[in-house]
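What follows is a set of structures for review.
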Structure I
Amino acid sequence: MKTALILAAGEGTRMHPLTLTRPKPLLPVGGKPMIKWTIGLLKNAGIADIFVLVGSNEEKIRKALGDEVSYIRQESRDGTAHAVGCAESVIDESFICINGDVVVEGSLFTQLKEFYAKKRGNIITVTQSRKPEDFGVVQIDSEGNVLDISEKPKKPRSNYINAGIYVFEPEIFQLVKKTNKSPRGEYEITDTLKLAASYGFVYDGFWLDVGKPWDLLDANEFYVKKTKGDLSGEVHPNATIEGEVRVGEGSVIRAGSYIIGPVTIGRDCVIGPNCFIRPFTSLGDNVHIGNGVEIKNSIIMNNSKVPHLSYVGDSIIGENCNFGAGTNVANLRFDNAEVKLNIRGEMESSGRRKFGCVVGDNVKTGINVSIMPGKKIWPNRLIPPLTVVDKDIE
């Protein structure tokens with residue numbers, strides 16, 4: 001098996017405001033777009049021919065990935081089965097199929113290929129969940145045969161959930177054509193799999209479906225932990241570096257900077273003087289972190305600046321942002337309750353006691369701005385000085 005299909009045509013509306021200006025698979029974690037991690041893992045497992053399914057986001061994904069992969073366009077978004085069916089004209093052999101927003105260990109693909117070599121059939125990867133009712137639930141027998149697949153059942157009969165990773169035989173394309181629309185008006189790949197015998201591959205490694213903003217921090221932590229120290233930039237003798245810290249070429253770490261890894265810092269950044277960068281922080285390229293600034297467990301994307309006297313914790317900051325002096329992010333509620341975010345009009349718990357803000361691209365704040373836990377700021381917004389952001393700014 002040497003072929004894979006990555007499904008990357010979705011809109012990612014639950015990740016707003018971050019996905020208003022980029023496709024979800026291009027969100028950065030651990031120093032590079034999420035989809036690039038997946039591509040690298042597939043190639044390491046011997047998968048040479050990688051196709052990426054794109055939609056209206058095609059131009060941005062092509063610009064990011066270039067000729068590293070091949071592309072298939074989905075003209076209309078009609079469900080996962082429809083997405084898989086779009087590959088019929090270009091794939092004529094067994095292939096791995098993976099959702100573009102799934103984070104896994106690289107060993108999964110090797111194990112999956114070995115399982116396929118034994119079973120020689122359509123395979124759905126399953127993993128255990130403490131809340132299976134939030135996912136597609138899969139029942140399998142002791143031989144690995146799939147007995148039933150049900151979408152978000154109220155009373156799950158299994159703790160195994162659909163991990164969004166499959167192996168398909170070419171016959172899948174004919175089965176897609178026989179698939180009826182689900183109650184929500186889409187062609188579901190789980191309904192397709194019910195039309196023929198299939199197997200469940202049990203995966204017990206790290207798995208994460210990056211569906212909501214706080215998932216991005218989990219994904220970032222997973223990849224940043226894999227960071228190996230590499231100080232390619234210039235580090236001042238009076239700067240302190242502890243643990244695994246990667247500093248890209250052209251970056252400068254000025255005197256008085258204190259960085260505790262694991263941390264990734266991109267190219268052409270200016271860090272310091274006299275700042276504190278704490279573990280699981282990932283900075284993009286051309287980022288400026290200045291005097292008296294503390295950054296903790298956050299993603300700050302390319303060309304953004306937090307130049308002086310500010311705190312950013314447990315947050316995601318988009319590209320080309322500029323925080324005025326004294327801009328501080330609150331990441332802990334007074335009552336210590338879990339921080340909630342507005343996701344498509346519904347308040348949902350992040351499952352975290354500490355979560356800061358989600359800021360879109362090109363946002364600028366004036367001096368002494370305070371941002372409350374769980375608040376989101378849409379792209380291109382200007383936040384006046386002395387503002388308390390206690391509600392989403394759309």
Structure II
Amino acid sequence: MDEPLVFAAGDLRSGLHAEFERDITAADVAAFAELSRDWNPLHLDEAYAAQTNYGGRIVHGAFQVALASAMAGMYLPGRQVVVGSFQCRFSAPLRYPSRVRVRGEITAWAPQSTSGTLRVRVIELPSLALTSEIHVGFSLHETRSNPVQEQEAAPLPPGTKPIVLITGASGGLGHNLASVLSETYHVIGMVRSLPATSEPMAGAGVEWVAADLMSGDWEQIVEQSLRGRRLYGVVHAAWPPGPQGSLLDVETDAVGAQVVFGTVGTIRLARFLKSQAAGPARLVVLGTVAGTVKPVLNMSAYSLGKAALEHTVRLLAPELARSDITINLVAPSFVPIGMNNAKTNKVILTETAKVPMGRLCSPDDVSHAVEFLLSSGAAFVTGQMLPLTGGEL
């Protein structure tokens with residue numbers, strides 16, 4: 001198979017599946033070892049491997065992850081996929097030479113954010129033994145010739161509503177925020193890339209702009225899209241994927257990226273709002289109880305970044321107050337969307353049981369909290385964190 005299959009966002013759904021088979025030879029494993037520079041003798045030295053509890057050479061676990069990558073990139077979802085994460089479980093050793101069947105199935109799909117989860121199972125033939133199960137977090141990319149020109153061609157919205165910029169507006173919470181807030185405000189949804197069609201970006205009264213908060217020029221792109229109009233507020237819902245693992249295990253650069261996004265990224269947004277606002281303005285940031293309230297040890301870098309975000313909000317509050325700008329943080333507990341889409345029913349039930357109110361925090365709970373902090377009723381509230389826990393301690 002030379003060309004990848006092509007699935008558009010409208011073609012994808014939970015339950016869609018595909019499979020392929022391939023042989024794994026000694027030459028394949030040797031080539032992978034050369035490429036990855038993982039020459040561990042358990043994979044390459046038959047005499048050494050025979051003395052271990054495995055009784056012979058086994059295929060690299062990362063080789064099987066590469067098979068999952070092939071499933072995602074070539075079969076399902078195919079050409080438009082962008083892989084965001086891998087979660088792997090290796091249930092049995094895969095010896096070689098061997099033949100395997102690779103099965104992929106979409107287990108979660110969120111059309112509004114064009115993201116989902118693909119479960120890939122590697123099965124050894126002819127024994128039908130499951131050797132690995134790999135969950136692939138993915139999204140779809142689109143090809144655009146010139147996003148800036150296209151957004152300039154969009155008609156100007158009526159200027160009767162205050163303008164609110166939402167970062168991460170294509171995510172689960174961001175998309176809900178855009179929908180709820182567009183009833184009161186003219187919303188500019190900031191996303192990393194625009195889709196070819198507007199269907200995944202539904203929302204009446206929402207104007208979209210493609211700009212990456214991790215780049216050095218997003219301010220110029222967003223300012224250009226404003227066309228001289230003034231901002232009333234910014235809702236910061238974007239966040240980069242959090243690496244799994246403890247602080248001692250995660251790469252230093254990955255830890256730094258989380259902390260920098262929570263600190264420098266927020267400071268840049270505050271400076272931008274100050275430069276673009278005319279009169280009173282609002283900055284509302286989405287945090288999480290996994291910051292300082294209940295840090296998550298197996299996502300320590302993520303928790304550290306979110307904790308740094310909270311402190312950044314507190315430090316910015318007195319500075320922004322001099323310009324009549326408030327800044328506050330909404331910290332929801334477990335919300336069953338976004339990175340929690342792939343959680344099992346058991347996890348969902350466990351999290352629900354922890355909440356005295358008997359239900360999980362919903363996207364609407366978050367959006368309405370943000371709506372309050374944007375309102376005139378919150379004009380004297382600044383530098384605060386609003387936890388949404390449903391009474392959970």
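Since every read-out is calculated from the coordinates, none of them should be taken as a lab result. Please read these numbers as outputs of a predicted model, since none were measured by experiment. Cβ atoms are built from the backbone, for glycine too; each structure is taken alone.
Given a computed value of 0.95 for FRET efficiency 1/(1 + (r/R0)^6) of positions 11 and 163 (r between Cβ atoms, R0 = 35 Å, to 0.05), which structure among I, II does it belong to?
Matching structure: I.
From I, II, which structure was mean count of other Cβ atoms within 10 Å over residues 35-42 = 11.9 calculated on?
Matching structure: II.
Have a look at I, II and say which one yields -9500 for helix-only ellipticity at 222 nm (-39500 (n - 2.57) for each DSSP H run of 4 or more, over all residues; to 500), as calculated.
The value was obtained from structure II.
For Rg/Rh (Cα atoms, Kirkwood Rh), which structure out of I, II has the highest calculated value?
Structure II comes out on top.
Quick check: 1.0 is what I get for distance in nm of label points 7 Å out along Cα→Cβ at positions 171 and 299, calculated from one of I, II. Which structure matches?
This value belongs to structure II.
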